[in-house]
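The structures considered in this document are given below.
Bear in mind that the values in this text are calculations on the coordinates, not laboratory data. Because the structure is predicted, anything quoted here is derived from the model rather than measured. Cβ atoms are built from the backbone, for glycine too; each structure is taken alone.
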Structure I
Amino acid sequence: MNPENRGNDEAARVADSRLVHDFGLLIKAATRLEQRIDTALRKECEISHTMFEVLIRLCRHPDEEISQRRLADDLTLTSSGITRLIDRMEGSGLVRRVPAPGDRRSVLVESTDHGRAVFLRAAAAHAQVVERYFVAPLASADYGRLIHSLGEIEKALRDS
């Protein structure tokens, strides 16, 4: 066997490995679930899944001051990406920017009454998709183990 064929065989073996397969399954499932959520939110509430994530953060602790920078960090967006997103959300009346007290360079973002109303509708649509495609396909005990395991993975990543 020539060296090129050995390299092809080795690459094929690695590409077909259990770890590559299992992680790929996780990514495919998460991506398809996110796509279903995004489609439902766009259809029923005219917002994207990313906009929903912003509204979650703003509505979770309504009295908390949340800067655009913190939102960008939470959502792993660039500063220009969060600026464009907040521009669109502000244009739709979902959020408003307010100056940060004591720091002229920083801008805070808060939900509007309209934004909170849209969030409540979106949360119901989100819950339906999650229930149907994330919870219902599993037995109760399997779902509990999955959630526990995902928590352990997240903790290992956070602590490293």
Structure II
Amino acid sequence: MTCDLRPLTPHDLDLICRQRNDMFRSMEMSEDLITRMDPAFRAWLRDRLSDGTYFGFVADLDNRPVGGIGLMEIEFPPHPAHPETTRRGRILNLFVEPEARGQGIARQLVQAAESEFRKRGLTYAVLHATDMSRPLYEQDGWRGTAEMEKLLAPD
């Protein structure tokens, strides 16, 4: 199934926040943590939607949003994967409504993201995949990296 894709605008703030919260709910994150995170994310996102540093697409089906993807260009030092540039693409907040899943919408959004990165001259992109989304990305040529994480307690 092919959806109509449109670029994100500052008017999509509430939609993006709701989809992101639903994404975290589908990952079984606690409602308390989602509630605590939402105001800070909303303020962060408002600024970045306004200045265009957070961009992406909404997937509309029958004039109703059924998915979305967020994108950023991030600065990163030259690296073996991009030895002559300090720019990377970053995918965030890929989400498709449960009733619209399994119809190729997520793949359409990812392909649009890759195309947008290429238009901006970005030749390397990163993302964090959930267990649910990992097969989609792998089928499209994405591969895992050796990245690790650690939550540091404040002093």
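Starting from the value 4.7: which structure in I, II was distance in nm of label points 7 Å out along Cα→Cβ at positions 18 and 58 calculated from? Label of the source structure: I. Upon calculation of distance in nm of label points 7 Å out along Cα→Cβ at positions 10 and 114 from the atomic coordinates, which of the structures I, II produces 6.0? Source structure: I. When semi-axes √(5λ) of the Cα gyration tensor in Å is computed across structures I, II, the figure 23, 21, 17 traces back to II. -11500 is what came out when helix-only ellipticity at 222 nm (-39500 (n - 2.57) for each DSSP H run of 4 or more, over all residues; to 500) was calculated for one structure; which of I, II is it? So the calculation was done on II. When mean count of other Cβ atoms within 10 Å over residues 90-97 is computed for each of I, II, the one that comes out at 16.4 is I.
Set I, II, criterion distance in nm of label points 7 Å out along Cα→Cβ at positions 74 and 98: the highest-scoring structure is II.
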